[in-house]
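Trainee: Next up, some structures in C-alpha cells.
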Structure I
Amino acid sequence: MTGYEALRERTAWVDLSTRGKIRVTGEDRARLLHGMCTNDIQNLRSGGGLYAFFLSDKGRVLADACIYNRGDNLLLDTEPEIAAKLRDHLDRYIIADDAVLEDETANWAAIGLEGPQSLDFGRTIGIAIPEKKYSVEDWESGFVARIASSGPEGLRIFIPVERKEELIQRLATLGIPNASGEECRIVRLENGIPRYGEEIGERYLAQETQAMHAIHFNKGCYLGQEIVERVRSRGQVHRLLTPIRIQSSAPPASGIKLIADGKAVAEISSAIYSPALGEVVGFAYVRTEAAQDKPDMLVAGSEPPAAAYIR
C-alpha cells in the first residue's frame, strides 16, 4: 500500500520535524500570546491546545499556529516557512513582559500518524491519545498532540530529535507506510484543509479564510481585533476560501480565474490532480455571492474549457 492510499484509507506516518516550534516561558507568557492572537489563551488549561491566527494591525493574517499548554510553557507549532517571522513578530511586542521566546525546532522531531484509522492504531501500540482536538498528552520522553496536517484526525508525536529514527523504525516494523509531502498535499486538498503559506497568507483577512475555529469573538482586545470585529459587525466579507473541484487532469496555476456568466467570480489558490477522484481538487477565493449560489464555472484560458464547481 502506498503512502497516499494509507493516508486515505488507513494510517501512514509523516515526517513533520521541520515545522517551527517556539517555546514561550515566563509569568506573562499567556498574557502576551492572548494579546497577540485571535484565540483565547488566558483560559487555555494545562494539556489543552487550540489553533489561532496572528494578525497585523490591519487585520491581515501574518501567521498561524497550533498552541499547546505544556504547564510551565506554551509551545507554538507552526509552518516551517514562517517560524522565524512569527518569533520576530512576537519579540517586537515584548516590552515589560516577563516572557521569553526560544526556538525549539532543532530539539524536537515531530512525526504525524495520519489517516482514518490513526487514532485506533495509536491506541493499539500504546500511544497516549489526547481527549480533544489540539490537546496534548505526555508520552514516553515527549508528548502527543491530537492534530493532523492532511485530514480531520490524527496524532502528532513530539520526541527529542535523537529518538526520531528509533520511532520511525518502530512504525516501519509495524508495517506503517511513510507518506511523502506530495502525497500529503493531495490528501489535504481532497479533504479541504487549508495551509498557511499556500491558501492562507498576509493578503487575506481572518474571516475570508473561513477558519472560524481560529477566532474567539469574546476574548477582548488583541492586535488586529478591531478589523475582525468591524468585518463581523458589518458583514463585509467579499471573498471566501472555498474547496473546489475541476473536471480535468491538468491543475491550473495559482492565480487563474474561474468564470461564471462571463465574469470572474473566483481565483485559484491551489490545485492538484487527485488519482482517487479522477479530477483536480483545490481551493479558490470565491466571491461571497458565488460561494452561496454555487454557479457553474469555467477555468479561464483552459482549452477545451474545463468545468469547475464548489464542493
Structure II
Amino acid sequence: MIKKYFINQKEKRLRAGWRLLLFLIAVPVTMRVLDMIIRPLFGNSLQINAVKWSFRGILVVLGVTLLVWIWRKCIDKKSLVSLGLKVNSMAWWDMVIGFLLSVLMAGLFFLTMMIFGYIEINEISWHGDYIVSGLEIVLLFFGIGLATGYSEELGFRGYILQNLEEGIGLRWAILVSCILYGAMHMANPNSTILSGLLIMGFGFLRIFGWLRTGQLWLSIGMHAGWNFSQGPIFGFSISGLESNHLIKHTLQGPRWLTGGEFGPEASLFIIPILILALFLMYLWSRKREDIPWGRV
C-alpha cells in the first residue's frame, strides 16, 4: 500500500516528485565533492577572475552532466538526449541565433540606459584591469557563457522542468520551474524581490525556447549569449556576480531602473526587451517542421 506513494506501478520507476527531490539533494553534495577534487588543481590561479569563472564552469558542467545522466539512466529510465539534446544542423543554428538574440537584448538594455542618462561610460578597453588577453576572453566565454548556459538549461529546462511536467502537467510545471529559478538567484549577492520576479521572466524565456523547438539548444545559446554580453562586453553585473569587462561605466539612477549591482535582471527596463525576445523567438521557430505545436 505504501509502495504506491513512491513507485509508479505502471512505469516501474520512482514517481516524479521523489526523483526531483533526490536530484535536488544530490546537486549540492556532488558540487561540494567535485569542488574538493578540482580546486587544488588550480591553486593560487583562482585569484584571477577569469580563471575563477573557468573553474566554476568546469565544476557545473561536470556536476550537472554527471548527475542528469545518472538520474536519467538509472532512475528516470530514459536517455539524456531525450531531454532536448539531439545534435543536428538545426541545433547549431539554434545556438547561434539564440546567442545573437541575447547580445541584441543586452545591447538594447545598454542603449536604453544611455538614452535615459542612467549610465556614464568611463572607459572602453581590453587592457588594464579588465580583459587583458585573448586567453582571458576564452576563459570568460567558457565559464560565464557556455558552461553556465549549458548546465543551467540542462538542469532547469531539461531535468527539473520535464520531470515536473510528467508529475503535475505542463502549466504547473512552467510556474513551479520559474519560481524555483527565481528563488535560486535570490541567494546571489545584491538580489532583490524585483530581481527574483524578473528572473522568473528569464526562466519563462528559456522555457519558451524549449516549447517552440522541442530542444534545449536555442535556450542554451540565449543563456550563454546573455551572460557573456551583459558581463564581459557591456560591463554589467551577472545576476549580482562580477566579471572582467570591456566597458567600464557608472550607473546613475534608481536601482529598480538601472538594475544596480545585481545587473539588468533587476531593472524594469528589461521587461519590454524580454517581450521583444519572445516575439523574435516565435518568428525564428514558426516554420520549423519539428515544432511541438501542441505545447504552445
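Trainee: Suppose you compute FRET efficiency 1/(1 + (r/R0)^6) of positions 29 and 261 (r between Cβ atoms, R0 = 35 Å, to 0.05) for every structure in I, II: which one lands on 0.10?
Mentor: Going through each structure in turn, the value belongs to I.
Trainee: While we're here: Can you say which of I, II returns -18000 when helix-only ellipticity at 222 nm (-39500 (n - 2.57) for each DSSP H run of 4 or more, over all residues; to 500) is computed? Show your work: numbers first, answer last.
Mentor: Details: I: -6000; II: -18000.
Value -18000 for helix-only ellipticity at 222 nm (-39500 (n - 2.57) for each DSSP H run of 4 or more, over all residues; to 500) corresponds to II out of I, II.
Trainee: A value of 19.6 was derived for mean count of other Cβ atoms within 10 Å over residues 101-108; which structure in I, II was it taken from?
Mentor: II
Trainee: Taking mean count of other Cβ atoms within 10 Å over residues 37-44 from the coordinates of each of I, II, which one would give 20.1?
Mentor: Structure of origin is I.
Trainee: When you work out relative contact order in percent (Cα under 8 Å, 6 or more apart) for each of the structures I, II, which one comes out largest?
Mentor: II
Trainee: Of the structures labelled I, II, one was used to calculate distance in nm of label points 7 Å out along Cα→Cβ at positions 141 and 157, giving 2.1. Name it.
Mentor: On the way: I: 1.3; II: 2.1.
It was calculated from structure II.
No value in this document is a laboratory result; all are computed from the given coordinates. Note that this is a predicted model, so its numbers are computed, not measured. Cβ atoms are built from the backbone, for glycine too; each structure is taken alone.
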